[in-house]
Structure 1
């Protein structure tokens, strides 16, 4: 499946870093968190990515444009008066990456709608470009296929200000709303599986995916939750960035399965 990554927001809550780059390009342990998320999906065999860029989208494009160069052993030979480049070894992932400028002020739903031509008429994976997770993508896809609904999202129990899910006994999402501080409920962690019908629920650039589309899917019984009891963490601020970096330094980063 193709993987759609939302990476176009301003990231104002981590402005110390995002004033220079999009939040998904903020590095943890020397690599953008976006790269970490892509490595998660690639671990399960999903190597085609569509990045919904917006704010400072050129930074994302330039990073991938130089990715081969920065991950290869190269000799630059000028002895003959020419600029010859010899590649000796390359540590490259077998990825296909499409970076789409989905607009500076486009909402999350609008960004997804804009990449429809690149997704095509097939189910796809989608998540946010600022959170890492150790969810088993294969089991998530299998669950989605078994339920036969339009959308499945990964739900986690976290005390954070994310979208609140009202989940029924059959794991169907009955309602979707933004979380209140007093709530203690499962939240939307992203890591979704979406059927192509999802594009019919998005009107345009001003559509917030977490509002009208997900609320309507929930009302129609077309939104399922995959309960994940493992690790999930978003990176909204410098404190959370430092926490993720410490997990990597200690060799205790649950999402880094590709090194095991």
Structure 2
């Protein structure tokens, strides 16, 4: 029942709170694979503005990331929620989500290619200032956004929300051109202290401009109301951490986009 309520809430939000936002579903490709992304921007835009790429959780692109795309559009950005899995590949439960996420976590080059395909698609739109693009991601998507940065993508910044921080290629951090913000739940069982420590070591060794915000009493998936309210399960919504991390992202964007303003 809680999930039905969440999806109804997300639908109502999309229809009412963002009435001035243009949205559309976009088909694009990575190699021979058809992907299906979601574009959102304020329909009153006249010139080029910064843009934000959004990478979905392990459940795939759905109402949650679409709602986030509309929120970002409401802030004046062009937002594009990418599709890592491919058109029509939408996990129905945690088991299927784990299988799909596992494919790309085991093949980081392919993960990077899928996210980069979304980046190239985003750059095509007439309102996008291609010199001012950031990537954000949630859970699986946070890790994927970090892999995009490790690939050397020419983006201004990356924000990971309760994302995986591990990589089989820590030496690739030397390729990072973006500034990095990690928003992490202090009690996240999916990203233990050892993984956080290894990430920090990786960032230091490569002399990356990075920062980590750690939110007390927050577990995995703390930004998503659909995660429920039982922290003992390992994944739960935390309203305070959600709001604080969103504000941290906004401040981060103000910094990185101002630095690249014409």
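On distance in nm of label points 7 Å out along Cα→Cβ at positions 26 and 50, which of the structures labelled 1, 2 is highest?
Working: 1: 2.7; 2: 1.9.
Largest value of distance in nm of label points 7 Å out along Cα→Cβ at positions 26 and 50: 1.
Quick check on the output: -12500 is helix-only ellipticity at 222 nm (-39500 (n - 2.57) for each DSSP H run of 4 or more, over all residues; to 500), derived from one of 1, 2. Which one produced it?
On the way: 1: -7000; 2: -12500.
Clearly, the read-out refers to 2.
Which structure, out of 1, 2, was semi-axes √(5λ) of the Cα gyration tensor in Å, for residues 154-249 alone derived from, given a value of 26, 16, 13? Intermediate values should be presented prior to the final figure.
On the way: 1: 26, 16, 13; 2: 25, 15, 10.
Label of the originating structure: 1.
Given 40 as the derived value for percent of Cα pairs over 17 Å apart, for residues 98-145 alone, which of the supplied structures 1, 2 does it correspond to? Could the numbers behind the result be given before it?
On the way: 1: 48; 2: 40.
Derived from 2, not from the others.
For Kirkwood radius over Cα pairs in Å, find whichever of 1, 2 sits highest and give me its label. Please list the in-between numbers first.
Working: 1: 19.3; 2: 18.2.
Going through 1, 2 one by one, Kirkwood radius over Cα pairs in Å peaks for structure 1.
One of 1, 2 was used to compute P(r) over Cα pairs in 10 Å bins from 0, in percent, for residues 130-169 alone, and the result was 20, 52, 28, 0. Which label is that?
Values: 1: 20, 52, 28, 0; 2: 36, 52, 12.
Label of the originating structure: 1.
Of the structures labelled 1, 2, one was used to calculate relative contact order in percent (Cα under 8 Å, 6 or more apart), giving 23. Name it.
1
Each reported figure results from applying straightforward, stated rules to the coordinates on display, with no laboratory input. Keep in mind that what you see is a predicted model, and the values were worked out from it rather than measured. Cβ atoms are built from the backbone, for glycine too; each structure is taken alone.
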